[in-house]
Structure formats: C-alpha cells, structure tokens
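Visitor: Multiple structures are listed underneath, in structure tokens.
What follows draws every value from the coordinates through simple rules; no lab data is involved. Note that this is a predicted model, so its numbers are computed, not measured. Cβ atoms are built from the backbone, for glycine too; each structure is taken alone.
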Structure P
Amino acid sequence: MAAIQRIGAAALSLAALLAAGAAQAQTKVAVGISGWTGFAPLVLAKEAGIFAKNGLDVTIKKIPQKDRHLAIASGDIQCAATTVETWLVWDAAGIKTKQIFQLDKSYGADGMAVRKDTAAIKDLKGKTVAASAPGTSPYFALAWFLKENGLSVKDVQVVNMEPGPAAQAFIAGQNDAAMTYEPYLSAVRDKPDAGKIIATTLDYPMVMDTFGCTPAFLADEKAAAALTKSYFEALDMIKAEQAKAYEIMGADVKQTGEQFGKSAAFLRWSDAEGNKKFFAGDWQAFNAKAADLLLEIGLIKAKPDFASLVETKFVAGK
C-alpha cells in the first residue's frame, strides 16, 4: 500500500511539474491598445482564453494613442495596435517596430461631428475642432478631411482631446466640431440635437489598423505567429458565437452586446485572406499617400523605407 501511495504521490508531483512547466512555457507579452471597437478581438482573444491556448500570457494595457509609442520605447509594452500611418510617425521619432497583421478597416466608424448649421467642412475655417494630438489617428483624419475640402489644420483651431472626451464635450455644446470614433461616435449619433455627423470614413476611406511589435520581440517567431493565429481565431469565434463574443467585447468598453454590435457594423475586421490581399498592395499604396500628407503637416521629415516597417511571414504562414 505504501508503495502504491508513493507511486501516486510521484505521479501527482510529475503532473504538477508538467503543469508548472506549461505555465512557464507561456510567452509573456504586453500589448497597448485603446477602446476602439476595431481592437476588440484582441480583448476577446485574451478573455476567451485564445491567447493562453496558443502559449501566450498577454497583458492588455489601455494607453492613449499619443503615448503608445512611449510605452514601446520604455519597454512597458512590446506590441501595439494603431492606425497604419501612425507607425510612420513613430518610426520618424526613432521607435522601431514592424507591423505583422491587419486588424480592421473603418467603414463609417471614424468621423467628424459638426453643429447643425455647418453646411460643409470648408465652413469650419477659423473654428474650433476637438481632436487628439498630432501623431494620432483622429488628428490625421482631421488633416485628411480638411485637405480633401481645400483646407489644412492651420485653417482651424485644434483643441486636443481624446476621442471619448471629444465626443462628450461636443454633445455638451463645446467646440464647433469633433473628430472621434466608435464607440464614441455612436454617442453623437444618438444625440441629433447636439449636431450631425458631416463625414465619416465611408466618405473618406482612410482609417485602417494594424498590429505590430518591436524587432526584439519578433525575434521569437513562434510567439509572433501565435499572436497572429490568435487574432484570426478570435474572428472565427465572432462568426461562430457572435452574441457571446459581442458581450465579452462590449463589456470591455461598458457596452451591451447589442450596443457593441451596432458599433461593429461600421467597420470590417480583416481575416487571413483579407490580410494577404492588404499586404499585397493596399498597404503600400496607402503608406505612400499617407506619407505625403504627414510630410505636408510636418509630422515626418522624410519618407521611411516602407519595407522596413512590415513583416508579413506570419500572415503568410511561413
């Protein structure tokens, strides 16, 4: 009996060691994001255990876009989600990263809210517009929208506010216009007395997001591949268990599943096939146009080597 007990104890000890080894084998990675609806599948991958299943111990940190590159530089995070053109600005600031997969593309999820008496974007000349700081997606979108209407950021008074506060301030009657995105843009949609949405990315399709990491982190190709795989598996879960997925993702930004679904309707997440198409030409074309505008508004001084900003082997499955 004693021998059997010793064997049983040894088996339990071995199981404990194996479990501990599995836990230790998980690669730790900190990821910087915002509450943008397009990034929500990353939250789903964590909360639904997808990252853990694929050998990753992921910490998600909510960091304003204007500060996310500083968190990368300090080593606080190793990876981040942000808009494609932002990686150009970060690179110009000396923050070296590589994008490894596309997250989403906005189809009306980013936009400009104006007062009801503003007939056209060109009428904003000399007026106040709330937008995040230079180097962020809302600021870049503002510059893009204005340029398409014969103006520049120098023609308006930019009040730096993050997307959530910008939307709330606009609803409260502050500023003549605001640049924001989902889920905050829907708060404006729900308050028509405050103003109207004069333009979105349906009018100017220029907001798309990618996920990238430092070269040092990407040296662990197994972990980088696991991040990419986990994102696509999160998209699979959204298709298979939409209600459950929407509840999980909505809870992260204090929305119900139904509210989250309404916000998500204004964007498209990019699956594996979408990623392959995106990096086969769309990414390069957008970078070229975005770099011209960033040069014009003084956020970069020279166009970078675009090829140095991307690594597509994980999307390609190589």
Structure Q
Amino acid sequence: MAFVQAIVKGYARHGVDPGAALRVAQITPRELWRPGARVTAAQFEALNEHAMQELDDEALGWFGRKLPWGSYGMLCRASLTSPNLGVAIRRWCRHHRLLVDDIALSLAVADGEATVRIEERRDLGAFREFCLVSSLRFLHGYASWAIDSRVSLRAARFPYPAPPHAEAYPLMFTGRVQFDADHASFSFDERYLALPMMRDERALRTMLRRALPLTVLQYRRDRLLGQRVRELLRTHGTELTNAEAIATALHVSSRTLHRQLQAEGLSLQALKDEVRHDTAIDQLRRSDRPIKQIALAVGFRNEKSFARAFRQWTGVTPGEMRRRAA
C-alpha cells in the first residue's frame, strides 16, 4: 500500500482528486491508510494505468516535469530495433536522459556482471523510493519482455534504510536485496546482454496495452537457466546435492526450476550427468588421480557405480578412457 500512497501524493502534487483512480482499483480510503494493508497486482495495475492517463504523467509526479502518456512506449520503441539486449539497455538509458534530468540511468559491465545504476541529480523528496523502485522495475520488465526471458538478478541495491514493507522487495527483485547502499542499482549475469531481441512492433503494441504487469509480476522463463545450473553443478556440485538446494541458490522454487528446464528441453538429472561426464573425462585425461577419488569427486558413492554410469555415457570404462588418453 505504500506505493499506492505514493501515487496519491502524485495526485496531490498535480492538484487532482485521486478518488476516481482509487474507485477503479477498488481501494477504499480506509484501506489506503491502514497500517500493513496490501493490494493485489491487478489493483495496482488498474490504479497505475488510470493515474498515468488522468494525470497525463507516467512518472506520477516524481520529476520536475511531466512524462506525458506514451513516454515509456517511446522508450520501448527506441530500443526495439537493437541487435541485442546490451544495445537496447544502453539506448534506453541514453533516451531516458532526453526525457528528464532528475535522474540518469547507466549500464556498466565488469567481471562478468552487468549493472544498471541510477544517479540522482536532484532531491526526489517524498517520491524517492517509488521513483527508484519503479524506474528499475520498468527497465527490468522491458528487458525481460524484449528477450522473452527472465533476467535473473544477482543483487538489487537501494540508497535508503529498509522500509516497513521491506519484505515486498524480494517479490519485485530476485537475488540479494541491500538497503543503505550508495546508489540504486541492480546487477545480473553479463551474458544476458548478448541475447537477441525477440519482439517486433506488433508485439510491442500488444504489450503496451498491458505493460504494467511487467513491473509487478516476475517474468517466468529464463533462457540462461540451463547454463546457470551447469555452472552451479561444476563449482558447488558436492554442496548442492538436490533440486531444493539448487533452486534456493538460483532464487526460484524447485517446481519452477523443473518447469523452466523442461521448457528448454532439459532435465536436472540430465544436467547433472552432463557435468559429471565432462568433469570425469577431464580428470581422467589431465590428472593421475585414482579412479576411486574421481568417482567420489563427481558425486558417486563408489568406483563400481561410477564405472557403470561411465560406460553408459561413453561406451568404455574409466580405465579404458585413461589408457586411450595416455
């Protein structure tokens, strides 16, 4: 409800009665100010859409000047023809500065991690939290839609103390959430930037009719999920021994993990076998470790079960594989 209250403050800034918007969203004045009250995603979407059109300000009072209805649609179109997500995000950040100078968005890449950061160029006052959260969610939602994949976040940072409704943040931002940071930002795997844009103008027109759910509901599919699972198994396979542990490390439920892998034509067991297979072959070829130790290192209880699985994978025994590599 704190974000609903921020929209009501936007109405006050523009000198307009919010009553009609609240009625459309079926939010009563009593609920509006009740401590701990919540709204559904559908209510928030209805309120946002009505408020943005009624106020003709898609920023809802955050900035020194209005963002007329259609401004974010223009940002989407300016990025749509990009060859990949990295170019699209950079275009979004550059064109956003043409609309307002209250904040500046930027993209930086270092050590395999991409970070979208917000620089605050003036005091945002009572609108600060809603502005920073929404600005990040708008871009994150668009990015996920544009490549038809969830952009799984590693971290999201906010330059203010944890608010009373801090428990809502993990629902909006996957990964680690940090308050009292130096700036507002989110970070994700750099490889998402190379994924191609999957949408066209027709899809954009359809999306813009219901764009706000992208800022409220998480995108489900993750096109990098299979690769991220492989990497976890390679680096932490001995620790992450079951689906629940792997899902927790990826900030999803085990049900979501299995469903998304299935959508990619993969299974967790197949990925485990693939990583075990590759690791075992590498150690057999590059080291002189006893086969029993290799068996334990790749997750088998004994050398016999390892040899049986290895023959199924390769058609030869571990010993034969080592002799061929000698």
Structure R
Amino acid sequence: MAILIDETKRVIVQGITGREGQARTALMLGYGTNVVAGCTPKKGGQEVQGVPVFNTVKEADAYCRQNHDGPADVSVVFVPARLVKAAAIEAIEAGVKLVVIVPDRVPVWDAIQIADAAKAHGANFVGPNTLGIISPGKAVLGMIGGRAESAKAWFKPGNVGVISRSGGMSSSTAYYLGQVGIGLSTICHVGGDSVLGLRFPDVALLFQDDPDTEAIVIFGEIGGSQEEDLAALMKSGRVTKPVVAYIGGKAAKEGTRFSHAGAIIEGGKGTHAGKVKALTEAGATVVASFGDLPDATLKAIAATSGSAS
C-alpha cells in the first residue's frame, strides 16, 4: 500500500497554466498520477498536457465529480507565494481533503491561517516549501524526481516509508536506500518552513497504520520539535515500527539557520544533541553519518523480521 497518494486519487493542479505548473503537471502525468483538472483564474477553457483548465477549484471539482466518479481528493498548489493562502483556502473550502503547497517564502501568518482553515474543514496540507510526496510505482505529487523517467528509475516500490525535512535529501535518502535493495512505500517531504501542515509525528502515524510499511526512515534537522514529538509517540507506544534516523546540522550554533527557515536553533531548543537523545531513548536507531542509513535500515528490517518469526 501507500499513504497520502496512490494511482486512484483524483488530483487537481492550482496554477496549472504557469511555468512550474505546466512542467510539474507533465512530471505527475508521466509518472501515472491521476491528474484530472487544473485551475487558474481567468484561464478557464484552456488545456495543459490534455488536462482541462477551470477558473476556480469549485468548477474543477464539479467537473471531476461529473467525469471521474467522485470529488477531487488532492490539490497541488503552484502559485506565487503571495497567492498561496487564497489558493489553499479556496481548495480546502471547496472540500479538497489534502493540499500540497510547493512554493517557498509563504508568510508565516498565511501558513497559520491555512492551518486554521484545514482544521475547521477536516482537511490536511503538506508544506509550504515542499517538494511533495511520491508513492513509488503509483503516483507523485509536486516535483520529487524532477522528471518522470528519473523518478521511475530512482525510486523502487517496497515496504519502507521515508519522511524528510529536506527536499534534496528526500530524494537522496530514497536513492541510497534503493542502492542496497530497499524499496519504499511512500516518501514525504514535509516542507522546510517553521509552520507546516503534516509533520513528522503525523506522517509516522500514517505509516504506523499502513500494513505494508515495515519501517520508517527519517532525515531530520536541527530546529523545531518534530523529532522530539515523534520520539514521544514512540515512547507512548503509538509508533511501534522500527525508526531509523539521521539528524543534519550537528555543527550548527545557536541562531544559525541550517538550510531553511524551519531549521534554526533558538533559545537552546531544537539542538542536534537533544534530538538524537530523544530518539535514541525512544528506541530509534540514530546514525552519526548519512552514509550509514542504508545498512542501519537493513539491520532494523532484519531484526523485525527475526523477532516476528
């Protein structure tokens, strides 16, 4: 199985007529994603990659219901940062239950308002500042893999879930796991901003409930509390599957931003040492070097298989 996205989910693209929207729609279609409609205000009636374009999400959703046996399940947002709040809330209020927000530089207050809207309507969002989500062999949302051909070559289906705070390292983690024969159920880049939709603990719980995911690999970073919150879930017994982790930013000092806005140590919180300690005490395998992730994951899977037999 997979979490969040598979080949059956009906996907719309907001901002489909823009440069990024067109390029990433080609990636998603080429990989097999069920992209059924797009929308850009005042561009209704056009087509992009054979996908019909509408002026609003409501119009795109109505088309989806009439022609694809149900409502739009997911919207992927490719609009300028200043327009993200309006686009995401439009999708949420139209009934879309998962919104993937790719753009970076979305104002923090806008992200907070998107989160409030999502909570009020029982929806989820990933991002802002996410490369997206891919369930190998099934579908991709966003821009992971760059091109359909490379995504198909790099990411193999299997039973390990990957959660990452880094866009580039999402792909790298999956690639190097694949080099030792580890296939993946889903890869989720949660985004690089300080205010996010789905975070490490949320995605880990989805993997926990997925019967075909045997282990969880995370690429963590300094800053915030996502890793510590995941450790708390492990300690409470809500996440019992093996967790293998690498935490980036060991050498960063307080006040230093590591890569992006969500990775900064402030007030002594979010340190590398604190995250490693929390995860280790919760039972995770935390590797000191990124290159050790594949072998550590193999050992974790083997240990789980051995204990089950």
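Visitor: Supply the structure label, taken from P, Q, R, corresponding to Kirkwood radius over Cα pairs in Å with the calculated value 19.5.
Guide: That value comes from structure R.
Visitor: If distance in nm of label points 7 Å out along Cα→Cβ at positions 76 and 244 computes to 3.5, which of P, Q, R did it come from?
Guide: So the calculation was done on P.
Visitor: Between structures P, Q, R, where is distance in nm of label points 7 Å out along Cα→Cβ at positions 36 and 284 highest?
Guide: For this comparison of distance in nm of label points 7 Å out along Cα→Cβ at positions 36 and 284, the top structure is Q.
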